[in-house]
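We did not get these values from a lab; they are worked out from the coordinates using the rules stated. Only a predicted model underlies this, so the values are computations on that prediction, with no experimental measurement involved. Cβ atoms are built from the backbone, for glycine too; each structure is taken alone.
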Structure 1
Amino acid sequence: MAWTMQGMDMALLVCEDNPVNTLVLQEMLETFGFEVTCAEDGLAGLEQFAGTPFPLVLTDIEMPRVDGFGVLVGVRQVEQQSGRQRSIVVAVTAHATPQDRRRFLDAGFDDFLAKPFRIDDIRALLHRVDPTLGTL
């Protein structure tokens, strides 16, 4: 799904249990024009996703109640049951070795964002998941 500034929905979901990480990620994404909905953990994120089709979901891996792997499974279940278009789900984690990255991609995540991240890392991620975003 493309998210251009010309009329496409620019909403996305962030599932992150650390309030500081949530705020940093939200502010960085809003810099690029996204409308960011934040959930304090995976369960809250899945509840948000069930009601709203977000084209992009960024989820922390280690969270209480439902972790990032559970978010991925839940998102895919909602998509399958509702017939929604497939969302891009990105693992956001401090586990940043090449083996970790491979584990997340093998599990079905569309991409990976290592913590700590900078705004240039967010920009690169957005271009990887959708090259039509143009110059952010």
Structure 2
Amino acid sequence: MSNQKMGGVRSGGRLEWRGHGTVLLVDDEPSIRDIWKRMLERVGFSVLTGAGGAEGVQLFGRHSAEIVAVVVDSVMPDMSGAEVFAQIQLVRKDVPVIVVSGDDEAEVRRGFGDALPSAILQKPSPFVLLAATLRELIERSP
């Protein structure tokens, strides 16, 4: 197994980078929320979780100043990821938003129109890809 570093992740899959701040994680699947919440906490983030789009938007409204990034599912029963993204943009345009979807990226992009999220990841994505994407987006945020 190689020890070569690749974007804060060793090629063997071990994460070296430590995050900071609060991430809002919005997904209607409890198992995904629980697993990604634990993993995000393990790399240094505080995590707020929303069980659906409406709850995620409410949490963002209450905690917008402390949130450094948002991870949102694209398809949920109450609100789509695109609708959540639009509501977040009304409050803060600078926060990175990662949309996670089981659909094709081109299909997801069509749901957003002109204003696109910071990144779109396919489900299932390995956590190291999510962490590397968060690192890149947070480090280049103002």
Structure 3
Amino acid sequence: MTVPVLFPGLDGDRIPNVPKFSGSLAVEYTRALGASLQGSVRADVSHVGETFSELRPNSVFFETIDAYTIANLRLRVASDVSGWNADLFVNNVFDEVAIGRVLSAPFGRGLAFSTPPRTVGVNLAKKF
């Protein structure tokens, strides 16, 4: 028995929520701060290209989701001897409002999921 597959996509349509391009870059610099302390600074940037919410551009629920770039910074001080480290971090440094996904359907149009806003924090850790 053959079951027909009804699917709105056509050859050449882009898969929803998948960008043509995405990439990331990270750099980290580490330096000794004394006999038992290490310091480091890290910066990373992630870019996600434009995506679409649906397969077919003529769908009533089709929406274009803009490209976005997110940058993060982290400063770390760590002790090799005692096994602790302290991080000061800033995620989403430029407070980019980045929509990662849009869901639209008859019950709710334009439900958007975004990245968190700029977040500043401290992490303290100890190895046992």
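Here helix-only ellipticity at 222 nm (-39500 (n - 2.57) for each DSSP H run of 4 or more, over all residues; to 500) was calculated and came to -11500; which of the structures 1, 2, 3 was it taken from? All intermediate terms of the calculation are to be shown ahead of the outcome.
Values: 1: -13500; 2: -11500; 3: 0.
This figure was derived from 2.
Here distance in nm of label points 7 Å out along Cα→Cβ at positions 57 and 81 was derived from just one of the structures 1, 2, 3, and that gives 1.8; the source is 2.
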